[in-house]
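Got some structures for you, see below.
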Structure P
Amino acid sequence: MSYRVVLGSAPASLGELAAMLEAENCEVRQLPENARGWTPELIRDFAADAQALIGTFAATKLPRAVLEAAPNLRVVVSPIIGTEHIDVKAATELGIAVGYGATPENILGVAEAVVMLLAVWRKQFMTKHETVRAGGWRSPVAGHLVRHSTVGLVGFGNIGRAVAKRLLGWECEVIATDPYIDPAVAPPLGVELVDLNTLLAKSDTVVLLVTLTDETWHMIGRSELATMKRGAYLINVARGGLVDEPALIAAINADQLSGAAIDTWEQEPSPERDPMRAHPRIIVTGHNIGHSDEGYASLPVAAVDNTMRGLRGEPPLHFRNPEVLEKWRTRLRHLGVNSAPI
């Protein structure tokens, strides 16, 4: 049996996804590179008979209207962790499974990066490094221990738990906030679940680890930054739109925060003259701080695996919307597909 698969935008680092899918007996069609939205013609030619849609869809998005116009669609797959360009809520309501690139290598890469950034800032590594590079020797700024500091995780999914596991070994106090997590999940890990305001007020370091949605857009703004412990540090390795960037700069300049680490930006690539790029108290990277060769190697394999499982009626290995399961099975039955038991 041949499957009809459509590829949207995807990072070049993912390699030859098309060839890998063709090797699995898929008929692969690629959305035009210049597509910047779904026209009726694109929907007709690419979505109407597609059984799987794969990509980040950063350029075109993947809205409800396209999902509704794809009656044969079984699975949507993001080859990366991010799914903000896919209407996951609509997919769930329509009974469509969504897979994503939550591979262990991807998750652990971000978790390791968070711990590194936290230690770099607490130890004042950048200041000490620049002092020597500039011709000096010993910086007068000593820094602080990571041990016994309070780290607040905004989001306690796979990455949040991986961060917590590592920091608890450093004898940190780890707290978290996540409205979608059962409080019974956190205590065995030694993590206390609190509300957002409590987390902001108590944490020496706040780490953002949530997806970008209408609800989380600018969730860290002027009011939230003012609630944070004076001298605290903010790490954003999730999505740039979570933070009101001008408000963050103002909070640092006013010494409300000691600094920040920014890997994800509201606009990517960020403008060359973006004030965060040159700010002496902000560590900046280009949305790749958690990337690794191992992570890159894992993502296309997972994307193909998620796709083929979904096409065969098996739940994706990395399942973004597991709550869709019953509706998905009903949809598959209407398509003449026998879903596999979990």
Structure Q
Amino acid sequence: MSLADAVAAVLIAGVTAYAVLGGADFGAGFWDLTAGGARRGARLRGLIKRSMHPVWEANHVWLIFLLVVFWTGFPTAFGAVMSTLYVPLFFAVVGIVLRGTAFAVRGEASTIGEARVFGAAFALSSVLVPFCFGVTIGAIVTGHVEVPADGADAIASWAHPVPIYIGVLAVVTGAYLAAVFLAADAVRAGLPDLVDAFRTRALVAAAVAGAMAIGGIFVVRDNVPALYDGLTSGAGLAVVIGSVVAGAITLALVWGRHFGLARWTSTLAVGAIIVGLAIAQAPDFLPGELTLEQAAAGDPTLIALLVFAVVAVLVLVPSLALLYRLTLRGDLDSEFHPIVAADREEQR
């Protein structure tokens, strides 16, 4: 394995971690958006806030990690991506800022109007951000990023069937992960009505994600034959099959109410999608423009970056593992209460 291969593996690991942990975080916002009116959705929103509160900031550490690896290890490709896909990336950044702010202050709303504004900002941003990141990945793997990117069209570079499809898939898979995780949290909280609610949502999201994955094969075949070939042969096919098997096992576990195990299998199912896309386009980094070796920085930089990655993993992984362990044990749980925007106003 070359230095470029090793750094690329680190980058894919970071993207996968963010797709799973950040994706579930954004997916919780999707269920907040679709929970219903202020009264009907109050209990669902209460559990979403309770579950997200200890981990929502930590989940985004992986975004910083992968950005550092990307711009340091593959600077030419990073510059081309940022110069070409700045529209979806700009909206993703705006969405992250708005979402974090809204989540932090929505509990302080003193009127129904304020609560609705904060809630809408949180929920809509939770859909916008994964869609934009999915579109960005889709544009990269389908060869719509040129080097140099001087003449790139800000819209035409990503407004194609496959990037749009991957953007929607990112939203759906995040909702799928979140429903599985929230069902398990509802069990721990002793809220049987919410267990049923999120179990149903997990089953529906799994069915939609599965249908999209099958239909997406044909979308990719008709629009990007090279990517299709990579996904339907060799290691790419093996990873795709692994994702399908993990998804089927998750469906069975959710149906049988084994939500703890379903967390792991749903993670494997979604993580395999990212790995499969990376394998399918190998040895290219930017298809049609740069191979992995051409995109990589010099050996001294890659060596320093790998040392950084080892140190970062030694710090991040145990710290995050402890955080998630404490969260799953319930040590960091806050008291559950439905989010009812009218409560404060009625008490005035």
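For relative contact order in percent (Cα under 8 Å, 6 or more apart), which structure out of P, Q has the highest calculated value? Display every interim value, and only then the final one.
Numbers: P: 19; Q: 27.
Structure Q comes out on top.
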Structures P, Q, by distance in nm of label points 7 Å out along Cα→Cβ at positions 6 and 310: label with the highest value:
P
Re helix-only ellipticity at 222 nm (-39500 (n - 2.57) for each DSSP H run of 4 or more, over all residues; to 500): value -9500 computed from one entry in P, Q; matching entry is structure P
Can you tell which of P, Q yields 15.5, 47 when Rg and Dmax of the Cα atoms in Å, for residues 174-301 alone is derived from it?
P
Structures P, Q, by FRET efficiency 1/(1 + (r/R0)^6) of positions 30 and 214 (r between Cβ atoms, R0 = 25 Å, to 0.05): label with the highest value:
Q
Comparing structures P, Q by distance in nm of label points 7 Å out along Cα→Cβ at positions 262 and 286, which one has the largest value?
Q
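Given structures P, Q, which gives the highest value for distance in nm of label points 7 Å out along Cα→Cβ at positions 54 and 334?
With respect to distance in nm of label points 7 Å out along Cα→Cβ at positions 54 and 334, the highest-scoring structure among P, Q is P.
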Upon calculation of Rg and Dmax of the Cα atoms in Å from the atomic coordinates, which of the structures P, Q produces 21.7, 72?
P
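Where a number appears in this text, it was derived from the coordinates with a stated rule and is not lab data. Just so you know, these numbers come straight off a predicted model, no measurement behind them. Cβ atoms are built from the backbone, for glycine too; each structure is taken alone.
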